[in-house]
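Structures follow.
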Structure I
């Protein structure tokens, strides 16, 4: 992939919708690994959709710092592929049946092939990154992968822990989700020629954006419908994960609700997911989560202060604001 080019890409405007189109075109026409089964499995997941936020942030960060977004298309694609590899592994760990409205990779290819596909994709990405990009890009991405794995382990350790604090939840979100958004913005800024202050600002943007994004994802798990979510509603509750809407609802201190949740989590409750979701809403968990998301969105936008005004900066701010839409 690192030797490929997209004809006519230099003439494409750098608006948000156009960047999304460039990334989609890149994956359709250019992406390939040396293993046909892995290429097929990855392309199948890519074809299922996705917002492509990580590559868009990479390209916008480069443009915001005076670089040419299209010159960083390969780097942006690697950010999305790291994300895809983590999803393939997540679905094995969680024994998930669907992802983005289609069968999870493990359903069609089996757990063994899926684990190896994720491992292969990580190795293939880093082979290309270390060959094609200067320091500190490879270090940033290797540190990010370590953070993602650490965050996933912390989340597994926190399963069923109804005493999980908001601070501990944010640490998990920061490592398993926000770290890749932060790396996407940081690497795009570096390759766009940014100075130290701009790089730090864009990394801080990605970090705050990523925490807000994870909070929004956890909120949607108990408020969205399965068709729009692309996976079963209440999946986090089924897996006994403790996410921010539940943490905030439990903080209200209602003993009856707390007892209901404990019975649900230990498997002795008659109440199902709808009753727990109704309790979360009743205890103010949804409203409190919205407030937390708004706070991190403001942090993300404030972090853009060192960036010169322009279309790319405005687009980054709009991405953050989009997390506030219910």
Structure II
């Protein structure tokens, strides 16, 4: 986006200040602190500041997110808040009563700033793991009112399509090529992944094929609930942030993402997490098996996604070192299975 200085002091910061003025909850206004994308990869831009409603977060959504979708998301978040889920951010309305503001080709929102730190990896504990899984179960239960009738599992079919799309791309003769700065940091990890993928990809079909005809209710799910979206103070989960991937799916999708991120391949961690979830919301044996399948296949396809996003689609990221770490973590998990 040529001409936009999104790290501070540019046009987007000026627009953020103007948008903030349209929200009563933002007054009186403290300094508007730009946070870039907050360490994430979605393309959103964040600002933190103090307003009459407390510490607040102003978000400019990526241009790919339409206002109608964001309004629907806000209805889901507000429903969860009404059911007592205080780890879900409160969404604040602008002066016209709308929870979205459209400006400069982006959709903006104002929400509560959630306190806490995303530091599970630095301070893991059984209590924290259980708190995260119980919170996820409470959210799933809160969103059951929006469930659809039983049907095929979207996550299974999404992964099968991702695999087919990748195979079609590679069949054209495409392959990732080393890039100049800033991607030189990523290339050694990317090349290592590219060399190993042909041996790993058959595992995706092997795991998913038995689930093609599996039918189950689907409901709103986070679909990207992972380590950096979970905030803690001590052993208490204080915030669950970033709802940019919410979509109807099977709840096993969220369990796979959460447990794969927090405990990896630790069987005791998986059992503890699933027990904690079951204390709040029931799971069938099929649900649990599907969660493990989705974790395994999403790990392999996560490698595919990073290679495609960076080297085929040409996406850019603020912190390419973080991308390299994410890709290397995925590779290390897969290599542990395949040895």
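As an exercise: Cα extents along the principal axes in Å, calculated from one structure in I, II, equals 59, 51, 38. Which structure is it? Label of the originating structure: II.
Of structures I, II, which gives 4.1 when distance in nm of label points 7 Å out along Cα→Cβ at positions 70 and 294 is computed from the coordinates?
Numbers: I: 4.1; II: 2.7.
Source structure for this number: I.
Structures compared: I, II; top value of distance in nm of label points 7 Å out along Cα→Cβ at positions 254 and 286, i.e. the largest, recorded for II.
For the read-out helix-only ellipticity at 222 nm (-39500 (n - 2.57) for each DSSP H run of 4 or more, over all residues; to 500), a value of -21500 was computed from one structure; give its label from I, II. Walk me through the intermediate numbers first.
Numbers: I: -21500; II: -14500.
Derived from I, not from the others.
No lab work stands behind these numbers, since they all come straight from the coordinates. Keep in mind that what you see is a predicted model, and the values were worked out from it rather than measured. Cβ atoms are built from the backbone, for glycine too; each structure is taken alone.
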